[in-house]
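Values quoted throughout were computed directly from the atomic coordinates according to the rules given, and no laboratory measurement underlies them. None of the values given here were measured: they were computed from a predicted structure. Cβ atoms are built from the backbone, for glycine too; each structure is taken alone.
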Structure P
Amino acid sequence: MLEPPLDQAIMSEEERLVVIRFGRDYDPDCSPPNRQSITGIADRVKNFAVIYVCDLDQVPDFKQMYELYDPVTLMFFFRNKHMMCDFGTGNNNKLNWVLEDKQELIDIVETIYRGAKKGRGLVVSPKDYSTRYRY
């Protein structure tokens, strides 16, 4: 996974969903084991999604525009349009936690892709994450 200029990656892909994982290499949430959860699915979703890994410090404009303050954030774009997903957390703009389960991540990517192909800008996640934090 290379870090191309993001604008070019987002604008040039016409048929597949563009998934971008923002983070920092030195952050524990972006460490090699956690990075493998996102890069590990790249081959399985290559027909309908392309995945990029991007260092937050390399893209200050994106960081400010999309308020990327979390250690790890996944964002989705389709045909140069930001795709939103309702995870039940109140933040539909991005997924901002580490998903350990690769199949869960594949299901989310596929759901967003299917919604995007139908012209939807907001889709509902296949799983409700509103109870993800148990206090």
Structure Q
Amino acid sequence: METVHKIGRRKTAVARVYVSEGKGNMTINGKDLPAYFTTGTLQYKAKQALLLTDNLESFDITVNVYGGGVTGQAEAIRLAISRALCEIDAENRSILKPEGLLTRDPRMVERKKFGQKKARKKFQFSKR
């Protein structure tokens, strides 16, 4: 099996994932998974697609991720790994699709409008 390359996005985070046969090593920006994502929740999000398809020990994964915060990056990695697993084996699609792991979350930060404090918040209104 050659290396499979996929891209995942979430908010402003972009993750490029390279999946190849291996022993289950996951490297993110040159660091291993527990060093990059320190909380268990973020580690679970990054590994969720592998856990659901029972491929945790089957593939070596190298990730380049930039932009956004840690949660956005973890979810971008999850989407990219899910897409790669579907390309490797079409059977995985029926497992990942009902869990919502193949859907790109379109929610982005709303832009700030002029004449306002933030996107929705206004300056204080004084009637008199």
*Ranked by FRET efficiency 1/(1 + (r/R0)^6) of positions 27 and 83 (r between Cβ atoms, R0 = 30 Å, to 0.05), which of P, Q sits at the highest value?*
Q
*Taking distance in nm of label points 7 Å out along Cα→Cβ at positions 67 and 91 as the quantity of interest, name the structure among P, Q where it is greatest.*
Q
*Hey, helix-only ellipticity at 222 nm (-39500 (n - 2.57) for each DSSP H run of 4 or more, over all residues; to 500) derived from one of P, Q reads -8000; which structure?*
P
*With distance in nm of label points 7 Å out along Cα→Cβ at positions 19 and 51 derived from the coordinates and found to be 0.5, which of P, Q does the value describe?*
P
*P, Q: which one has distance in nm of label points 7 Å out along Cα→Cβ at positions 75 and 107, as calculated, at 0.6?*
Q
*Name the one structure among P, Q that Rg and Dmax of the Cα atoms in Å of 18.2, 73 was derived from.*
Q
